Structure 1
């Protein structure tokens, strides 16, 4: 018989139970330090999570009594020290620790970063309650920022269809990984940039949503760019990130936090059936109240009518007084008409004939017209005198008046005035402009300045001769220049 054939044969359950007893006896009471990951809270109140470090993972279970003793809120990424005993779960052939006590061991790197960022943004006032706006009771258009392929958008649409169907605009974004935060922020800002009444309707409320996950999975909603975009949104915003126990910084910046994406849809719209029932109930109550009020008024009126005296007795005195006042009224009417006729005759006597009033008004109008004509004639006379004086002054300043006194203007061939003997050289052709025309001339002698000094040998080169008749061709009224 072989050695293998002599070995005992165990069932799977026997092996599992043997290992379970060995682990429990060997590690009866231990303390383990690690970071919480994959935290789940069952409906019974028990906690299921994993403790992990850089290289390994250990499953953990915390029953409800122990979980209730731990006052701090547990979350993924939180570093803790747990106390308990090791055991195994034979149904899955996995070992785990049954936790009796939990204590904080210090925040992990992500949690520390998250807390520092939360304090910074809170100090800036981004989480202030006065910044938050109310959510519209029944929005016409709802903008949703989430992944187009996940179950989140389906849950939201399904819940809206059940409660109160609305027009939904989806802005597809990545909700996890590289660039997700930038896409989410761009989607929020893009919805806010939509003009009211444009081709694409502007949402009345925004829902930023994604399903649950670990702290790392939800990190895009903790990024500063995402939080600032949510806080700066002019459209009221509902944050629905993760499950009820998940908390991200966008929850603090949003106008309203929903525990789940489905709850966000419930917060965005009322239940149509309940709303209809409420309206019908209010209408019924209004009709009932009106009927009761009408019946009460009818009863009070009937009771009051019983206490009233007989109408005949009331009318007898009133009829007598009416006859008395009718007689007095007839007398007063006659006297009043006579007095008014007398005052009318006196007023007619004081009235002026319309023809006389028209004649007086026509005379006043004629006098005013004559006065206006005289005033206009005097104004025109004054303006004409001032214009003539200005023309005389302007004419006296013209260089042509200087030429009439016997002076001449010396021009070179280009028509430019020569104002100095330094620009003259023997043989230079010039033109003389007198008051009644022009004539050509040529310099014969060497010019001599007033101070008797000889002019420089190298005279300034003469400019090209001007076209004949250039001065005569100027338009009338152009005074020209003396130099």
Structure 2
């Protein structure tokens, strides 16, 4: 019995798990109030990312493009950014923060975005927009390396480092949520509220579940303000829930401003939520209240109802963002399930030294494979060749055809999920998330048992 971490062996990608770095940077940008990012590249670098966001959240988000064409790719395209900044500031007088996100094409041709921003600050902003609060932030996110996960991590670090400024202690906790859903933020805020902890949530996306009001447009906006970002240097400490989605920014605040940092674990399941609350207690000195002890007990009771009778030894495949995948695998192990294959969609070499993966390698008592730089064909091929037998798949909607074609039940989790309604409203973190995840998995297995007439009699006597 072993847990093996290995690279995908075949060349080429078929049905990728992730999209590219600019997507992650754009996801960060839409979490900031009074912010519209300019993506320096072809229009598709924005159009297809906005489509993913709209598919997932069923809402519209404002992101601009420098719309680089063939002439810009040959002769340089910084002029397009100058024009884009001017037009954006004219059309949107409320905008304060303008991240300029590079892409593969503009990084390859060598457009000097940092130099251009210095030029715009001395020229355009002083001459045409004098007295207006505008921040131009370069974010380098070439698509030919990394993934949307590393793009998120880079953007968080670049934005925090651009704004953070030491003043006086503000008594707050920085919470870097990583790539989560509005329901996750609501659940995390609830936990902090029960502990009476004042926190700055970066980057605040709870408002993505936005109302449709008579006097409002259909555009959603994040809620993290410029003052929030500036104040990160004065916090009691930083908790980054995900190592690969915000860990760099937490490390930056600790090294430059001596703001203590705790990175992970992702609070999926009981034990990781326990650790999160203990970390909050350690940083703030606030006790864990009886109300959360009761919530924990309710969650444990809900999981106990399902674990041994229905979950034990079920073989699971999990794919998606690495912190999510690892957190889900830890949760499944606690439920007596067997996550036999984990698929990580990029080749981040840090996975080899991740203590959570090392714990899998030391402790699992069944054969587990963790595939780096994986794609969804990796999963499809193993199923068809009978290299792996599965009872359940956990992952985002891009893998639905693998589940459908091979008649394997699947729980949608992660980004993007677009073939089920309203999943972004439900948390996967915290005690509430543990209940929701377990019941989603159970009900999916129950439905599969009914359709396949596979031991459905169990449901009659439960």
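See the values below:
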{"read-out": "Structures 1, 2, by relative contact order in percent (Cα under 8 Å, 6 or more apart): label with the highest value", "value": "2"}
{"read-out": "Origin of the derived value 6, 13, 10, 7, 6, 6, 7, 14, 17, 11, 2, 0 (P(r) over Cα pairs in 10 Å bins from 0, in percent, for residues 171-394 alone; candidates 1, 2)", "value": "1"}
{"read-out": "Value 4.0, calculated as distance in nm of label points 7 Å out along Cα→Cβ at positions 195 and 211, assigned to which of 1, 2", "value": "1"}
{"read-out": "Comparison of 1, 2 by FRET efficiency 1/(1 + (r/R0)^6) of positions 187 and 283 (r between Cβ atoms, R0 = 35 Å, to 0.05) - largest value held by", "value": "2"}
{"read-out": "Value 12.9, calculated as distance in nm of label points 7 Å out along Cα→Cβ at positions 83 and 427, assigned to which of 1, 2", "value": "1"}
{"read-out": "Of the structures 1, 2, the one that 1.6 was derived from, the read-out being distance in nm of label points 7 Å out along Cα→Cβ at positions 203 and 219", "value": "2"}
{"read-out": "Among 1, 2, structure where P(r) over Cα pairs in 20 Å bins from 0, in percent as derived comes to 13, 19, 12, 12, 21, 15, 8, 1, 0", "value": "1"}
{"read-out": "Answer label among 1, 2 for the case where FRET efficiency 1/(1 + (r/R0)^6) of positions 363 and 411 (r between Cβ atoms, R0 = 30 Å, to 0.05), calculated from the coordinates, equals 0.80", "value": "2"}
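A short reminder: the numbers here are calculations on the coordinates, not readings from a lab. Quick caveat: nothing in here was measured; it's all calculated off a predicted structure. Cβ atoms are built from the backbone, for glycine too; each structure is taken alone.
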